[in-house]
Structure I
Amino acid sequence: MFLSVFDIFKIGIGPSSSHTMGPMVAAARFLDDLRGAAEKIPGAGRLDRLGASLHGSLAFTGKGHATDRAVILGFCGLKPDTLNPDEAEALEAEVRQTGLVAPEGLGTLRFNPAEDLVFDYDTVLAGHANGMILTAYDQAGHPYHRQTYYSVGGGFVLTEAELEAQRSAPQDMAAQKAERDFPYPFGSAKEMLAMGQASGRSIARMKRANETVLHGAALNEKLDHILATMDDCIDRGLAQGGILPGGLKVKRRAKRIHEQLLAEKGQNLVQPHQPNDWLSVYAMAVNEENAAGGRVVTSPTNGAAGVIPAVLRYYREHCIGATREGARDLLLVAAAIGGLIKHNASISGAEVGCQGEVGSAAAMAAAGLCAALGGSNDQIENAAEIALEHHLGMTCDPAAGLVQVPCIERNALGAIKSVAAASLALRGDGQHFMPLDNCIRVMLETGRDMSLKYKETSTGGIAVNLPEC
């Protein structure tokens, strides 16, 4: 299945792509169903009320990840890539007070979050850990339309039928033809390297050729928009102080660290490891913005949104010979690796733990940086494998269900590992023991074996070992 760079890098809001963006997207899809439901449901009464139930990880960490807020705003007709966070806050408060929503084309509907939005901690839906059921009722209280959705990571949403078809059914002929329309339809790292060798093209050039099929001459403009949004997020994070929302009273640190680093510029007593501090502060700035519900880019998820922007900023401001084209190549190659991981394993913390989020982001960033610095295809694949291998087994255990502890610092360390992995790969000839495909498979197997309490439920690990004070 081909995944575009703009499927991997989506503009949205924090704090979570699977728990915030995904449910909002699901609610928007549900409203679209309702707009055409008159033909689907003959004899149904007039649409009157909406309801939602959250299951599995969406229930356990939904309040910390603002899943309730996402459903409310989604039922109002808002979407992650276009909403204004300041206006959204006022709209959420209005719905909680009035118990009414008014999505375009559907009139005014009853929806009281206190009663109609249920956190079901006991029922885990069979399809995925992030499950939700949305229901519309007529005036007599009978179900008018009902749909089950799964938020499968990175803002991707599938209905129950779509998920089943993806897992069990072979691609139909139309889908196979669509795959063949891309000049380099690699579905594994092995295929990617083979196509590169046969064509004499770099991974970035192959990915660019595939994306041009979809986006044509607008590709660079769209890539630059993603780059600019990532930069804006870093800049906002570096400028903000105060306490992050949610009750843990976690202080924003990026602004103060950045001020310290700026003050040290030009001094002779700077430690040689200071570049790690720059990487860390860039990543922390993004993830503090994400935790505050700000605008971020899934990279490939919100919980891991700081790694790739940090490495991009590091490349542009700290690496010799950095160019705009190099930054674009970094994005393209990162997306190629992210697509392989999502297609062959998972980028969902609720499914495989944080190895699927920060681990995937680190592999993507390492590959992208290696490409931007002139690495060969073999070295790029090696860089991705090194970074992913050394995140294997990482749990997803956010304190209080908030994407703050340990998530913010985890992105900083993921960025540092990315640069180290790229550097190690560039020092070698690309030949190595463990192929990336095998490492991706190990990540999936490890995630399947991982206890549920370590997969974004906040029922184990750091989440239950907090200081008593």
Structure II
Amino acid sequence: MEKEAVVVGAGLVGALWSVYLVNLGYKVAIYETRIDIQKAEIKAGKSINLALSDRGWNALKHAEIDDLIRPIAIPMTGRVMHSTEGNLTYQPYGKEGQAIFSVSRGDLNKKMVEIAVSKGAKIYYNHKCIDANTNKGELVFLNTENNEQVRVKSSLIFGADGAFSRVRYAGMQRLPRFNYSQKYIDDGYKELLLPANEDGSYKLEKNALHIWPRGRFMLIALPNDDGSFTCTLFMPFEGGKNAFDSLDTDEKIVQFFKDTFPDFYEMMPNLLENWHQHPLSSLAIIRCYPWTNKTTALIGDAAHATVPFYGQGMNAGFEDCFVLNELVKKHNHNWELIFKEYQETRKPDGDAVQDLSLHNYYVMRDAVADPKFLLQKKIEAKLSEKHPDKWMPLYSQVTFSSIRYSEALAKGMQQEEIMKEIMCLPDIENKWDSEEIEKLILGRLIGE
């Protein structure tokens, strides 16, 4: 009997999981609300460029498609901080040769869908999920081209339809003992596109993530293939002069950028046109459990939507696919056992990546320009180089390893407590590189 599966959502995670399923011998049907992504024009506005790191690459590698993605990924070896005075400070992300990779969400999504279809997945565009019975494995879609309802039945369904998943809402949230929470953070974001120079060259260092940290808010910029940068301003919706609701006239918008990001303002043509062209968007963390029910599993944002400040939303979703694939092989396609272990092992990691994402927002906007923070990073880097088996910085655990998110969070918070103590020591600025400090940190690690 032919093995069949339905994937709802042709986003990044849905497309990757479809590739895995085809590789596992399944006939795959993907249902997608949007129009054909291959024909759609990719526009900036609500995408936030993605940062592909080791977890994502690992998942792509095991799907045997990593080499197809590398040509559209730009390595970023560190972050460049821009001060109000225009001074630049470079901070490497990891060790020599380590990098995260900037990818356009739209370009990556197009490529992933193209790969899934080329491998044999069948995709139905303009099909909006309007109802789901996950006990019976029944889905109802509205074909938005002809306004007809389409009923689909499958013993294996995957909800990869994003933070506001219809599969989750219609098929699981109504069930007894289903836990769900949705929390918006106080900050929103607006995208801007910094174009390339007239000759196509980059206006900023290409192989870096650029940050303008300003305490309660920040601007970031990630490189694109065409010499441009996708820039995102994260700021409170309301409250004081540095909030979106206070920028209610063109004059205030221009003055805000002149005063707050002067070097960026000088580089940015058509600021106002860009500003008004792109929407103001919100950011939410969504938690739920259980992630599975008889015929159905939630994956990616449908299970654990997070905020983008660790660059791990996509990577965590891709890792869901990798974990599921390993469990299929472990349990020999016994989906009852697969679903049970999947949600039990991944739920703590889904929660952890959300906690990590919020933690890193405070680091990026408040700490990265602080001399004490930079000194702490130097101490941690030295310790990690000398004692890699004893100390790995939290950022490296999350970004350059496959350590479980929940374990990385627990270890990282332990290390942070130790470093708080170390950074309060008298004259730490002058004796940070001493054997005394090294021994003190290692002693704290083992509880001395």
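Taking distance in nm of label points 7 Å out along Cα→Cβ at positions 114 and 154 for each of I, II, which is largest? Could the numbers behind the result be given before it?
Values: I: 4.1; II: 2.4.
If we compare distance in nm of label points 7 Å out along Cα→Cβ at positions 114 and 154 over I, II, the biggest value is for I.
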Computing distance in nm of label points 7 Å out along Cα→Cβ at positions 18 and 210 for each of I, II, the value 3.6 comes from structure II
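One of I, II was used to compute helix-only ellipticity at 222 nm (-39500 (n - 2.57) for each DSSP H run of 4 or more, over all residues; to 500), and the result was -12000. Which label is that?
Numbers: I: -16000; II: -12000.
This value belongs to structure II.
Values in this text are rule-based calculations from the coordinates and carry no lab data. On a predicted model such as this, the values are computed, not experimentally measured, just so you know. Cβ atoms are built from the backbone, for glycine too; each structure is taken alone.
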